[in-house]
Each structure stands twice: as C-alpha cells, then as structure tokens.
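Several structures are given next for inspection.
Every read-out reported here was derived from the displayed coordinates using simple, explicitly stated rules and does not represent laboratory data. Just so it is clear, the model here is predicted, and its values are computed rather than measured. Cβ atoms are built from the backbone, for glycine too; each structure is taken alone.
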Structure I
Amino acid sequence: MPKQKRSENFFLNLALLVIAFAITAFCTATGAYTQYGYSLKAGDVSDRRFKATRNVENTIATERNRLEAEKAAIDMKPVLKRDTSIDEQIINNVSDLFVKLDSIRDVYLSELEEEAEAEREAAENNAAPETVEPSAPAETDNLLFEISENKERTIIGVSAGANDPLMPLTAMEQLDKLQLTLSDAQSRLLLNMDDEHYETLKQATLQSLKDVLEMGVQEVDAKSLLNIQDALSEIDITSDMRNIGYQIASSFLMPNYVVNEAVTAAARQEIASHYTVVELKQGQTIVDEGQIISAEAYALLETLGYISDGLQNTIIPVIAAIVLEAILFILCFVYMRIFCEKLFRHKKEAALLFTVYVVIIIAVRLLINVPYQFLPILIFTMLAAMLIDLRLSIVLNIFVTIAAMLIYNGGIEFFVFFASAGLAISLLSKYSTERNQVFIVGILAAALNFALMFLISFFFQRTYSQNVLISAGYAAGNGIFAVIVCLGSLPFWEAFFGVITNIKLLDLTNLNNTLLRRLIIEAPGTYHHSLVVANLAETAAYEIGADANLVRVGGYYHDIGKMRNAHFFAENQNLAADNPHNGLTPLESVNIIVDHVRYGIELADKYKLPQAVKDFIVQHHGTTIIQYFYCKAKDACPEGEEVNESDFRYPYIIPQSKETAILMMADTIEAAIRSVKKGFKDFNEIEIDIKRLIKAKLDDGQLLDSGLTIKDLDLITKAFLRVFKGMYHERIEYPKLDAREIPSSPATGEASTA
C-alpha cells in the first residue's frame, strides 16, 4: 500500500477511535451511576413511585431480625447438667446437722438430770428444813456437764450467771441458733424424742433428700418441696416426725443441676445465627407516591443509587471511569496497530468495527434499566469474530465488557459473565458460518450461557434460589438471540461495508452461480485454469496462515473478464485454428489482454461481488509486463527506435495483501508450468522454475505491499510444488490391444470402442 494511503488510514482509524471514545465517555457520564440522583431524605413525602431495579437486601429489616434472634438467644433458658458433688455436699451438711443435734440432745439430757436432781434436793429440804448459810459458789457451780449413761459427766460449757456474758447456751437456745424454722413444740419433740425414733427421723430425712436429689432439682420450688413430702410420706414415721424431717430437708435442699456453660453458649449462638435475611425483589415497590419515606425505605433507595451523593461524590468516580476507558482505548489501538494491520489497510473494515461498537454501546446505555443478562454485548463479540478477526474479538470482548460495566454500573458478576460468555461465543462463531451448524451453534450458545450464569450466580449469592434459575434463563435467551441477530444481519454488513464471510464465500463457490456458469460455457479453458490457480493459491494460503477460503474464491473469479474475447487467450484457443493475435500489432494484442481486467471489474460490479473478490481481479497482475508482446514489439521495432515499456505493463495496483499476492504467483506459475509441460522431465526443474518466477515478481517490485516474508515465499514454493506433484504424477502405461483382443460387450456382443 502506498505510504500516503497508509497514513490516511492511520489518521482515519485514529479519528474513529476518538469519536468512539467520546461516545463511550458520554454514555458513562449519563449512565446508571449518575442517573438516579434524587435529593431525598427520610421523613419526606415521596413525589413518585420508586421500585427496586434489582434484587437487594433490606439491611434494616435484616438487622431487626438479627437483634430479635440475639434477644431470643439471651432469653433462652440455660442448658443444665447434673452435679453429683452438690448431692454429696447436701447429704454431708444434713449429716453435720444431726451431729450437732446429737450434742444439743445430750445437753438437753443433762439439763433434765440437773432439774431432777434439784427437785429431789428441794423435796428433801422441805422435809427437814434447816437454815443453811449460803456459801460461796464453787468453781464447778457454773459448769454444764454432759451426763453419760454410766453417770459420768463431761464438761460441755459454763452456766450463765446473772452478770456473766459467757454463760453457756441452753439446749433450746442452741437449737434455735441452728435456724431450722421449727416451732417450739417441734423443737421440744426433737429434744425429747427417744433415740430410736430420733435415729428413724435422721434416716428418713437423709433418705428423702437422696430420693429427691436423685430425681434432680433444677430449682427449689413448690414441686421439689412436694417431692420431699412425697418421699417422707412413703416412710413409716409419725406425722410430727414427718413435719420435722420436712423442715430439716427443705432447709438444706439446693439445686443439683448447674449451668453447662459450653453447651449453653453454643445453643445461644445457634439461635442468634438463625434469622431471616429480608430481600427486596426486582420490580417490588420501595415507596409509593405520597408516602412518607421511612428510614428503612431511605436505606434501600440509597443502596440502589436513587439518592444523590452530591456533585463532588458523583463527578470524581465518573472522571475516574472515563480515564480508565481512555487507557483501554489506547491499549486496544496499539494492539490493533500491531496484530490487526488489515484494519489500517481497509477503511471499510475499520468503519465496520466502529459502527458495531457504537451501536452496541448506545444500546447498553439505553438498556440500563433491564437485567444485565439482556445486554447485547455478545452480539458485538460474535460479529467481530465473524466479520473481522477471531483473536481480535476475544481481546475486544474484555474491553467492551469493562466499558459496558462502567456505563451500566455493574458488579463483579457482570464482568465475569460477559468475559467468559464472550470467549465462548467467539469460539463458537468459527462454526456459525456453516449453514448446517447454525442450529447447533445456537443451542450450544444458549446452554453455555445458562451454565455460566447459573454457576456465577450460585457462587456469588452463596445459595440456590429461584432468582438464580431466572437469571440463567435470561442469559440462555441472550445467547440464542445473539446467534440469530448476528447471522440474520450478515447480509446487511456484507452489502453495506463490503465485508465477506465464509457463508458468502460458500455461496460464491457454488457452480450454479451465474458468473461461474457463464465462465464454464463461454471460456472453458479459463475456467479450468481458474480451478488450478485456486487450488495452488488455497494450498499456499493454508501454509502461511492466510485466508484460504478467500483465496480460493479469488482464484475462481480473477479471470472472469476473459469471457469477452475469450479466444484471444491461449487456454481457450483451438490448437488447430490460427492464432488471432497473428493479425494484430503487439499494442493491439496488449490492449485486448489488459482489457480482461477492466471487463472483469465491470462484471464484478454488475453482479455485486464483494470488494475483497474485486481486489483479486484488480491486483492479480499488478503492474507486471506482458513479456511475450513486449519482446515481439522489440523484435519488430526498427533499429534506432525504442519500445516504451510502460505501454506493455498492466496499469493496475500491485497486491495489497498476502492473499492477492499468492494468487498473482499462482496465476503466473500455473501458466508457465502448463506451457512447458510437454518438455517436463522431473520435479526439480519445476521447483527451479517456481523459484525463478517468484524471484522475478519480487525483483519487479510486485510484492512490496503484500506483507509476505522470505519465509512465507519459501513455504509458498513448497506448497506449489506439492500441488504440481499431485497433478503431474506418473501413470502406468496401459498395454495396447488389437481389435480382435477387445472383449465383446455382454449386452450387444459388439466390440467396445472405449
């Protein structure tokens, strides 16, 4: 391509990039992030109805439920466990009480003995009264003695004198000090009880406590006290003894179940963690017109972006998003400049990419209020893969996903879905151009989108719900919709921008095509030549990674102009007839030869062939010299005169792509090899001829703008040679038979003339 044209295309692409960026920035600045900027506050009267644009959690209601769950956990009765050490402690305490009662009963017995002794002495004194001077009290007069059964006395205390605060307590006083809440009658009965009944009372009291403790006492209440009475009622003792035992047992009864701290804490935590998360469904009304905006409704409006954060808080994030988009645009431009040069060679392809991008971005801006699964991002990705380049579509899918996410104000689920679904649909687009695969591609696109959306929603929501299934259904619909729209719109893109797809190429190779049918009838030799050239070029294109389908179609149509004046071209001439060029001057012959390109362009325009196919017609000869007639003119030129070489060159464009350059070489080499086929000896000669002819094109400057490398030329040479080996392989020589030796036809009995 001329430098001036390359420069023009560069600035054209740069201008398109700037316009696309401006449109993207505008859509971002007016997108979902800044759309909902109402100045509202709690307590205001709403002037409109606000609905949830997506599923959102009602945090205030959820927090209320959480606090109620925590209160229920605190109010929960603690979990108890049996503590046998308390049983032992209670029994030991009651046993200690009875030990004290034993001592008090002994004191009481001593008191009774002293009273009896005093009564006897008083009786004796009344019988023989005698005045006796009171003597000083002996040291033992103030002592209390415990009298055993053998009448031995043991000092247990000192009697209380009138002025002595250390006087020992009486049995009743000591009994009252135990605080058993016994009545005086019960106390006296306890002290006066004989040892047998006393021992029975002791055992009954201890047994009743053991029975009640064995049943378990969580708290000392009416039920546990009634259990003591029931236990005592089963023992054969008097009612008075039963009452005394009840008073003693109830005084010492304690709960023998204590709080199990670990289990209680775990149970309370379990209760506190089970609360309902309140979720507002998409489309559900938050607050209606005329209603007071509660604090709960305000929080929901703020979460959904209805509340304006103020100018500063809105502008700064938008500016950051636009700067991010600018960086992405620059990176994409550099990528296309390095890895997708055809966008800089063909204006229409650049315009196509620009148009598709702008349409999709504007559509995203207009659809910011619908679920993001419906956004047409996948349409852009699939069209870019089908119409321009598969690798480019994968890169641009990430770019468009980020740009759309900033416009839509989407989250991480948005990015993950369209990044992965875009990759899948880019790969599927390779098969979507085959008509028999369209249905399968649509089903696969829907299934992949469904699976991706289901898994992504399930992962981020951490639970399964009906919304997960609905979102996956939306995504599946988007997948099959993208396939239908892309395939249905292909004729528009092909006609308006002159791009060519595999489906279009397939149509052009159909032998029922009008032009091919005319070529077969009007110039059969040219048709055969075109088939061989197409085969050579297609094989070479596969070898170097060029567009083999396009090269094959270019090979079919590159010489359609030869249908006019077909007999002036060697492949269509009858060897027995005279050469029509014999009666023409070299310049007249050249004009006829050159005219086939001009007429081929006229036919291409008439039958609306794609521009890519027209390029093969225009460029397959480039500016090469028509050597045969140039040499003929030089031979016929009088001495002293010179032949103008430019008069014998094709006045067209040298190949501008690898594909047209391959076709040029295939066209030249096929004609040259066919002309020397009669003198063919071995394939080494053919290889030498191929290399010579390619080098001649290279030296003549015909391959300067093709983008072919030396390595490509070497691979092309090997590909051409491989095709010729298949065409001109040796055949076995069949033996000749006399007419007499030819077998008779089984049907007619006549000799076959085959």
Structure II
Amino acid sequence: MGFCNTKLRLAVLIFCFIGTYLRAQSDTSFIRRTLNITAITSDIKVDGIVDDEAWDNIPVQTDFWQQQPVDNKRADIQTEVKVGYSSDGIYISAVMFDDNGQVISTLKRDNFGGNDGFVVVIDPIHQRNNGFAFALNAGGAQTEILLSPNNGDDSWDNRWRSGAKQYEDRWTIEMFIPYKTLRYDKDNLEWGINFVRFDQGLNEEHVWSQVPRQFDPGDLGYCGTMIWDKAPEQQKSNIALIPYATVNTSNNFNEGEGAKTNFATGGDAKISLTTGLNLDLTVNPDFSQVEVDRQVSNLTRFNIFFPERRQFFLENADLFNNYGQFANQPFYSRRIGLDPSGNTVPILYGARLSGNVNERLRVGALNMHSKTTDNALGQNFTSVATQYNIGKRSSIQGLFLNRQAYDGSKTISGDYGRNAGGVLNLSTADGKWSGQAGYIHSFKQGIKDKNSHIYGRFDYAGERFRTFAFVQNLGENYFADMGFNARINNFNPTTGEVVRIGYTQVGNMLNYYIYPDSKKINFHWSGIENFVIINNGGLLNDWYTRFRHFIFFQNTSQLRFRLNHIYQDLVFPFALTETPLPAGQYDNWEFNIQLNSDQRKDINFSLFSVYGGFYNGNKFTNTLDVNFRRQPWGNFSVGLENNRIRLPEPYGNLDITLATARAELNFSTSLFWTTFFQYNTQAKRMNVNTRLQWRYAPMSDIFLVYTDNYNTLDRLTPTGRTFVFKVNYWLGL
C-alpha cells in the first residue's frame, strides 16, 4: 500500500499525540480575574440607561486590558461593568466611555462584526470547553453565540432582554440573561466569565480578564471566575412551546403547474429536564424563512460545503460536528431534510436530547424522520454523541450514526448507512498546544474492508510562531451517509461512472507574525501551507503549496499577497468545458493580491485578483465587492466575480460570472427587510430572495418571504416562484 500503510499512519498519530501530551501541564502567566456576583436588591428596568438604584450597591469591574492589537497593556479608554443576580437570572450593565463616536453598521440581529460592541462570555460549568456569549452592538442589536473549542456559532437564538443608549462621550448597555436560557450545574458555585469590548474607532479589542492576542477574545480558556454566594435557583418550570403557521404559494414552471397554495402548522417544544440537560421536539418543522445559500463558482472536481442555517440543528451542534478533518465530517446536518441540490425534503418529526449530565459529561441524541414522497424514500436519521472532559481543556468524544430507509412505515432491509467512532482531544491549559486523534468506522451491507477514516493532528499557537500538521486516511469503502466528504467520489465523464478512490491527505502550516512599533501597521503575517493528496495505491494526486504575506493596518484595511504552486495528476478527464481535459499531470503557479479598504468608512470595498496557470491553460480571476452603509439603518452591497479561463484547442475557453446585490434595511432592532440577488452563469441560474422579519415579541416572529428563480440557459426563463407568510410564537410555561 506504499505511503498509506497502517504502520506509518499510526506512527504519525502517535507523534502528534505524544507531542501534545508532554506539554499537558503548560499553563498561562496571563492574569485571570475574579468577581463575586451580587444579589439585586430592587427592580431593574432593562432599557440600557444605567440609572436604577439596584446598580448602586454592586461593585464595578474596570481596568480592562487591551487584547488587540497588543495584549500586555491596560486599555486607554475606560469600561465599567457590573454583574448582579435575581431569582430569575443574571443582570449585567456596562458603560463604555468613548469620545470617538460609535460605529453602528447595522441594527439587524446576529450581525455583530464591524460594530462598536460589548460581549459577555459565560462558562457555567467552568470546564473551558463549552459556553455562551451574549453580545450587543452600540445600537442595541443582539447576537447570541454558542461557544465550543475553536468554534463560535452565532446562528443560535434564545431568549434574553437588553437595551443600549448612546451619549456624546459614552454608550451604555443593560442585559438580563434568564437562567432558563443557560445550561448549568445547580451545585456549581464558580462560573467562568469574561467581558469583551470592541472599539471600531480605535480598531482595538479590550478584555476584562487577559487573553493573549493570538486567541479569540472570547476564548473560554482565559475566562475569569465568577463566584456565587449561593447556587442559582433551579427554575420550577422551564418549558417552551413554539407553534407556527404558514401559508405558502408556489409555482413550479418546469412542471407546467399553476400556482398552488398550501397551509401548514407545526412547532417545536423545548423542555429542560435538568438545569443542564434539554429536550427539543419538533413536529412538521418548516424552514421556509431561512435565507438562501450563497452561490459560488466551482472550478474544482468536487462538491462544495455549505453551512447549516436551520435553527433546530444548531444548539449543541458541536457534539455531533467535532469529528473528522476540515470538510470530511461524518455528521453533516444538511443531509437531513435537504436533497443534494438544497431542496426541502419534508420532515415528519424530530427529537434531540443534549446538554450536561454533570460537570464532566455532555451527551447528545438526535432522531429525525423524513417523509416518503414521490421522488424519495423516507429516511430515519439517528445520532448519539458523548463528550467527557478530562484535565482542564481536553476531552474524549464518541459518536454513533445511523441512516435507515423507509417505504412509508416499513423498513427497507439493507438500505442503511452507519458510522461509529471517537476522538481524543488534548490541549494544554493555556491552549497553545493541542492535538487530536480520531477514528471513524462505516458500516454498509456487504462491505468488510477499506471502510474507515483515521486522522490526527497537532497545533501550536504562539504569539509570533503558529503551526499545525495533520494526516488523515479515508478508505474507498468509507461511507458517511449522514456526513460530507468532497473527494472520495470521482466522476469519469468518458464513461459516466462515479468511481470511489480512497486517499491519504497530509498537510501543514507555518506562520510567523511581526508586530512593529508603528502607528499605521498592527502586524505582518507571513506563512507557508502545504496540502498533499495521495490516492490509496501510492499515486500522488494533488500537491498544493501556498506562500503568503499579509499586512494588517491600524485603520482596519488589509493588503494580502499569495503565491501558489498547484500540482495535479488527474486520474480521469475533467469535464470543466464541453471537451474534457485529459487525464495526466498538470503543474502550475499562480499569484494573487487582495486589498480590503477601511471597513469603518461608509463606502468600503474588497478587491481580489488571481492570475496564473490552470491545468493546460491559464486563468484570470477578478472579484470586487463594494459596500455602502448608511449608519445604522441601511447596508447595500454589490459583488462581481469573473473567471476568464483560456485553454488550448480543442478544450475551448470559459468565462464564468457571478454577480450579487444585497440591500438590508433595518427599521429598528426588531424589524428588518433584506433583499438578495444572485446571477451565476456557471449554474445558468438567477434568483431573487426578499425577506421581511418582524420580531414582535421575544423569540416570536412574522416572516414574509418571496423567492423567484430563473434559468438563463438560452433566455431568462422562470423556473419557480414562492411566496411565504409565516408566524411563530414562543410560549413559555
């Protein structure tokens, strides 16, 4: 088996494992702060105006540290925070002194970046592995984030109250976070906590408890400690019902059908079994209000990975997702309720149990059942995951997945796909050294060998020097029916067959950061990356090397240079044009440059250009995105990407254009109107999606959504048109 032999794979994994383990007692010299949370003695009106008498008796937390661009000095501008508790939840106030004026790019929910903002990070279990972040920008727009190692998911939504107020020399916020929104151990008197302030005018980030600048300011490993004088009260009832009703009018022009109108109802239920463990139920779920996927130009031989956007699949999603390397994931929730083209497949019901059993053990169990239709069999999807925390930031995880086909209520024998495996995640307490070793096995009827995914990696994140190295091997008979893998399936355009080829991938990255003593430049970033694909059998399939140098300026602009070397040995012809490129070896270089202007300006842009060899020809790519902001109510953007590919005869030339336009109007922090236009010559598709959302009560919305799709093959021809009216309501019991 050449390079891919098992002994070599295991040797590399052991090297990664030992290198991390020997440093397992490393810790940080950065200061972790402590506060004692204080009981609220009178009512607080959560309006952003910090004038309630209850705040007078609560100690102030101040003297923040800079985290970006430097992390070893106190912030020059003051931030004052107070934290208190009641029988129902946690209250937080903050005063951000600022004489530069506030930057408020939007009033829309879950759009935190590019704003003056304040974030509270909470780790109720205080194990540095999972937590929550609640963020407000200076205009009062909310963002909630689920935090896990190396990941933050701002698509998660839950109930909390807040307010913000702007003044000439400061801006202020108030938050109320109910215990019902959090998952915690009722006997734990020490929680992790940190406060983060983003100042766009200065292009600085400040933290209450120090965080090294090579990490995200919300890194759970650097939280301070919040000490309770008594355990938070366990809530007597923590049940929420979220019913919905929708009216959907659609035209399918491809089928020659007239307009059809459907009325549907369904809903979700959220039941807290304990303060740390939650049960979610859904019946006839509807995701028609979810924004459409952004189209991309695909010049590769493989599929594109799109992120999950549906709310039901997001809470505690890291329990199921934290397996594999990069896009090679055994669990990919878009396999549930969506076909390969992204079209909706009706889901009958679903249930998910997730959360903390105790301070060390997290569990997740998911079961979803899709409906049998004229075009597809019904499918039952089951996922079971566990995470046991060891040490300060390490864990052992296990996963079991099962897809089973149904014809109505009858199981179809042999039509299943299963995966089982686990991963060991090791990290030093300071987060600088980390490593991972994992194994996933797939089960299919009649398949006994070459059906595993084995992988390992280690990372080092120093202040100036950062690196990672990884290896993974996927057998040709490794199936992930509930997951995503981009390149096991190889299409042969000559025969029309899809051929499965297992492979080993090895990759590494070396980066070095320079922090000059300059008022104009925050830092330089230089590095090299290598990614090598070797098909099982020893054939070098792809080798990608990138040299890069980035310059990050104090005014938020960026200048990026990259030089890429790309070697490809095609096993089969590549049908990018009408005449497929022949199998064989291709060796090319390309150079690209990227300029991002000052993102604080009302008009800002990003320009990206690439020129170089492309298989047996060349490619010139230009991308321009221009954004106009009318603070704080309007954001307007246009984007244009053009790929000009020139190949020798008889393979022909190719010009691919992707055009986008987006308009976002924010009438308030609860009423938003977004319109998104896309035109893609590669997919020969144009679509328009416009959505009006009114959050008329906490976690309760009315949506009006209009989508129009066109085929541009010969002329502009409508293919589908949909209008949706949807209302849901969060009923707390």
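Data table
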| read-out | value |
| --- | --- |
| Label whose coordinates, when helix-only ellipticity at 222 nm (-39500 (n - 2.57) for each DSSP H run of 4 or more, over all residues; to 500) is calculated, return -1000 (choices I, II) | II |
| Structure from which 14.5 was derived, mean count of other Cβ atoms within 10 Å over residues 109-116, options I, II | I |
| Source structure (of I, II) for Cα extents along the principal axes in Å, computed value 202, 82, 50 | I |
| Structure with the greatest value (metric distance in nm of label points 7 Å out along Cα→Cβ at positions 597 and 613, set I, II) | II |
| Parent structure of the calculated result 4.3, given that distance in nm of label points 7 Å out along Cα→Cβ at positions 197 and 325 is the read-out and I, II the choices | II |
| Answer label among I, II for the case where distance in nm of label points 7 Å out along Cα→Cβ at positions 301 and 493, calculated from the coordinates, equals 1.2 | II |
